[in-house]
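None of the figures in this text is laboratory data; all of them are computed from the coordinates on show. Given the structure is predicted, the values throughout are model-derived calculations rather than measurements. Cβ atoms are built from the backbone, for glycine too; each structure is taken alone.
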Structure I
Amino acid sequence: MTAHGQERSASKRIHLNAFDMSCVAHQSPGLWTHPDDQAHRYTDLEYWIELAELLERGGFDSLFLADVLGVYDVYQGTAEAAIRGGVQIPVNDPLLAVPAMAAVTEHLGFGVTVSLTYEQPYSFARRMTTLDHLTKGRVAWNIVTSYLDSAARNLGLDEQISHDERYEIAEEFLEVCYKLWEYSWEDDAVVRDASTGTFADPAKVHDIEHFGKYFRVPGVFLSEPSPQRTPVLYQAGASSRGRAFAAKHAEGVFIAGPHAPAVRDAVADIRRQAAQQGRDPQSVKFFSLVTPIVAETDELAENKYREYLARASSEGALVLYGGWSGLDLSQYRQDQVLEYVENDALRSAVHMFTKADPDRKWTPKDIAQFVGIGGMGPVVVGSPSTVADQLEQWVAETDVDGFNIAYATTPGTFEDFVEHVVPELRRRGRVRSEYEGSTLRENLFGAGRKRLPNDHPGASYQHSAPLSASS
């Protein structure tokens, strides 16, 4: 890192997302059996309400909700291990609890994962705009293209669409959404003039006339503009195609990697590509996955970590990795060194463990132990000051802007972080004491910045910028 980069990382604000999923075993399979864990309450609206209130007290930017549309059935060629261990199954829709959480908070954002591969942009855009209205502008969309073959089979396809074609579909999907969100309704289209009986001016509501390879959407958008119009755009792909997509479209990028060099290289590459796209590379916020294990002292934290390790499920970890990577590690010896394999699953899962750090040799046993708590990100163990030190060091070494905080047990991991680590980070000037604005985009990028910035490709569809005749 350059001297300028080190100076910037030493003073930058650390942004925080909580990373959760509407299931019993998200990133730490097996720990739902811990007596303190309450993940079984995922079907209880009160769990989500209490979590949202906790996170807002801790100054978190958002609750980042993961999702899958299939079952993890790569390991041993069957879904039995996933079902038996509750590994991201059963899993509920992440969108439906958001309005209830928004009703008890004022500033916390909500990042919802939706796979565009199995959606139609016309109806999807309306759902997101509705959420943006109901939350008063606090919604983000985590853009994914899906990676599970089981999802494709259960959504009407004989096999999964190829990796590169999924991103071709994604490009056109985003184009349609930008036209709906940014172009169809002019800013002053809604007049609400009771004297004339005019709610909206038809001359200022426009057909988008999209006729593309994958989508045909000729008409007007169904929803009036919401506070952000386009939700904050998150993305998590780390393949070469995924990085290019993130550099063009993403405002926030979620990166999961077991070691700092791989994360640093991914951040630098995407920032470089964003600049090539004409975007300010610092306008893309990077969030690194991390699982904090916190106690009053380092020794007590280590004891807690050992207690968690005793309950972690090696089989559940290999189930997760099988879905992420497409590799059935039950076919390998537990001490066999893995090599990089290119496939159509979540390529970053393979890359981060085998190709990005050629000096580290990974075996199925190593991966099971690493993934067993917190998934593909590091586990940070210690007292509040030790954890804060390690987070600051990670920011300095990787140039990330913040963290997706995963849990070992819930809500315990989040409670420990809010009650003990956040005050330490605030004392160091790293985490906000007050929110910057009323929308999620403002809290990420500054007061008054509710809309996409001018250098974002979506801004080119705003009605002040004429829609291209070729679009």
Structure II
Amino acid sequence: RPGNHEPDPEGEETFNMAYMGLHLACRSNGVSRLHGEVSRSMFSSLWPSVPEEEVPIGSITNGVHTATWVFPEMSDLLNRTLAPGWSHDHYTEWANLGDVPNHELWRVREQGRERLVTFARAHLRTSLAARGASLSDARWSDEALDPHTLTICFARRFATYKRANLLLSQPERLRSLLCSTDRPVQFVFAGKAHPADDLGKEMIRQIVMFSADPEIRDRFVFLDDYDISLARMLYQGADVWLNNPRRPLEACGTSGMKAALNGGLNCSVLDGWWDECFNGENGWAISSVEDVEDLGKRDQIEADSLFAILEQQVVPLFYDRGDDQVPHEWVHRVKSSLCSLGPYVTAGRMVQDYVQELYEPTAAHADAVAASNFAPARDLVKWKGRVIGAWTDVHIDTVDATPATELGQTATVEAVVALGALRAGDVAVQLLHGPVGQGDEMTEVVTLNMSAAGSFDAQHLSYRGSFNCIRAGRYGFTVRIVPKHPHLVTPVEMGLIAWG
């Protein structure tokens, strides 16, 4: 049954929607490259004979709808600089942004921050009034935040693993950033927790309590009633977008993409989309220590990394101004972020990936098996039953190799296999080769089909393959047999592999 897998300790089988979906879907994917890796690991037991990296779960990284999230001044700048259609054509030459004068891009960024400050003050005033604050008690909100101060934003669903309160774990270092007279930092938090998520709600309570301190409340604010309009303001006004989940629990995360399109810089753990998009120059990477099992100790180590980045890199870079009062190195990093991330984080790129990698191949497969009143589908079911029934007799008897003795030479491999009741056309005999890593596993594996080399005897067939040794050091190979049929989406989807 497709929705059932391993029995529980009492021997009862339970239905699992994810198992059913993976078993019945033509293709499956995670929503970032790392999410694909994590998913292959999570569900590898459904294909126990298949190497984890070949578990049939791919990945297509999420993207965001640019017209919804890019604020007007930034949109105008992009329209002037890039080719028409930049918002949905990810092949546009985003490198052209490198030619935009620094002062022009910086002015756009300042406009976004100014608008956020104006909005936040009005929002705070309304919230205080709704909670019964008098006009005199709410007057401080008229001067909350500063339109010229480095602004760091954190806004999203307050799930526990996202660690919205990580900065609060070192309150003195946080206060030092907030209360600096020459290089101050201000933080804007927003978000909601699921009604049943008590830990998430507790994080919000901690942040609200910290923000109530009169000494820092004008530089550390929580904006309640989080919605799309509030989010738009944060994305356009954030100089830095903060993201500090426990890796690898973030599937993708798209808030940082929206900030990046508005010229904000990401400071994030290498999780979700940031793991594949950070290049060393388009933002900052917070250290992650997944091997530390004590979550409290892990949070402390990663909070240390975050504060060190803010204190030693982010703050100095933002306030290092030229004679024209433009932080040229900061703007250079903003350009690097826009040029490297802009083409990748759009929904247009995402949809194109889905169409090319999933929808069109799946539609073609569906058409193929549905032809002639589904005759190919019925034949495929019968073929699978025959292969499954005969697979126990499929094995590799011998593997012989003529090794390459020098770099660049060709190694030849011959394998003698037994197919039992199956025919040669039912299988592919494959040669896998690649460098051998420190754990004696092959890395950067290349897979190729071996060619039939005749009958070894009445019960055995011979196959031959070769590869060039183009890498120095330890190099390995192995041989395997997998089912082969024109209507299989992937050779390993049935979970049947005979290894040499």
Structure III
Amino acid sequence: MINKIIDFSINNKFIIGLLTLTIIGAGIWSMTKVPIDAVPDITNNQVQVITQAPNLGTEDIEQIVTYPIEVAMSNLPDVKEIRSISRFGLSVVTIVFDDDMGTYLPRQLVAEKLNEVKGQIPEGFGEPTMGPISTGLGEIYQYTLKVAPEFKDNYTIADLRSMQDWIVQRQMAMVEGVVEVNAIGGKIKQYEVAVDPNDLNSIGLTITDVFNALEANNQNTGGAYIEKNHQANFIRGEGLVRSLEDIKKITVKNINNIPVTIGDIATVQFGSAIRYGALTQDGEGEVVGGLVMMLKGANSNDVIANVKERMAQIEKSLPEGVIIEPLLDRSKLIGETTSTVTTNLIEGALIVIFVLIFLLGNWRGGLIVASTIPLSLLFAFILMNVFDVWVNLMSLGAIDFGIIVDGAVIIVESTVFLIASQVLKKRQLTMKERDKVASTASKKMMNAAFFGQLIILIVFLPILALQGIEGKMFKPMALTFIFAMIGAMVLCLTYV
């Protein structure tokens, strides 16, 4: 079989040339499509259930919220581990599934159980929700909202948080590959009604009456339509609160046909929710930040590029003087990592080329052998794109040029030796005779070279059987090396 492939390659140089060009074109295209990251993502297949209950202590959270969720999730199929964290006002339950279940089936199973659990948690004790579809490497971009020095007195930290929540966050959520955008720092703006108890007692009202009035007078309603002159006039009641004055005018009760409003018994003002932290930058005071989470399995380079493009558009829509400043950009880490790997690969390739030319004593033969290095890499990129193997520090670091060119060195060295032997006999070979010499040398050495490369591939097969964190760490390395070796073997049989 090997001899037939060698004869076909020598007799059909044009077809082999087209095959080589195809590998080059497909390899370059695959390089632009294969997903890239700095390091392998070793996060297990997990679903988090998060419940916020700001008024509950740690023990109550554990007994009333965390325990029912753990019990409900314990009988789901292919669950490997359940762990939880119960803190003041917060419950986080992590359910770890088998990796073979994929991403969305576990979330579907958890969602079905959550519908049952919600009925077991008392009203007002929080509502459990699932965390975003992301991983430990999902934090790809952080930014801050700042005010230019000349506009420093125009905006408060609460204004910046409102811009983050209502402008930036909502537009960023529509970016492809972004699963969630979290806000950090600032003051969450809220309307506060400070009731005077003495005023309530004097007119016979309770705090419940105030709650009911506020709730009943903050909604829009529909009233069907009235047909007039063959036209339908739709009726709607607008009752949503839009300002402090609207709240002040809400009627709580009529006493002797005199309306008692919120403004008569309370002070209405802007305030902020209880703060549990703050964000500062460069010692210049408080800022408001955002954290962009990437969808699990998305290409981080592409997502970050989309995020930057949308950020530039959003910044134009912000009020004058408000700027968005990048704080953490994972594409820089990816760029530096790939640049380091690329530099090392180029330096290694140049060293190999120099050694080959020096030892073979024939610069043309050395260049032929050296050309198998980039061609093998391009072949590896094609298969990495097909089998969805990520490019990272581990995968690219697995490539060994010395092993890749081993088969090509043997064939070229044998061919150069046979041709040199004829030259020493002062005999000039024709092209047909050179092809015959190349065929003889290749057939003589290729069987040993081919099976030697095959043995090296077999050594890496046990790595593909690794599971869990070890598998996610080392499988890309083994697959990349195997793909490059397969490319080198194909090139030895055809191109070289």
request  = Assign the value 24, 59, 16, 1, calculated as P(r) over Cα pairs in 20 Å bins from 0, in percent, to the correct structure from I, II, III.
outcome  = I
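Comparing distance in nm of label points 7 Å out along Cα→Cβ at positions 14 and 398 across I, II, III, which is largest? Please report the intermediate quantities before stating the final value.
Numbers: I: 1.2; II: 5.1; III: 3.9.
If we compare distance in nm of label points 7 Å out along Cα→Cβ at positions 14 and 398 over I, II, III, the biggest value is for II.
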Answer label among I, II, III for the case where mean count of other Cβ atoms within 10 Å over residues 222-229, calculated from the coordinates, equals 19.6 = I
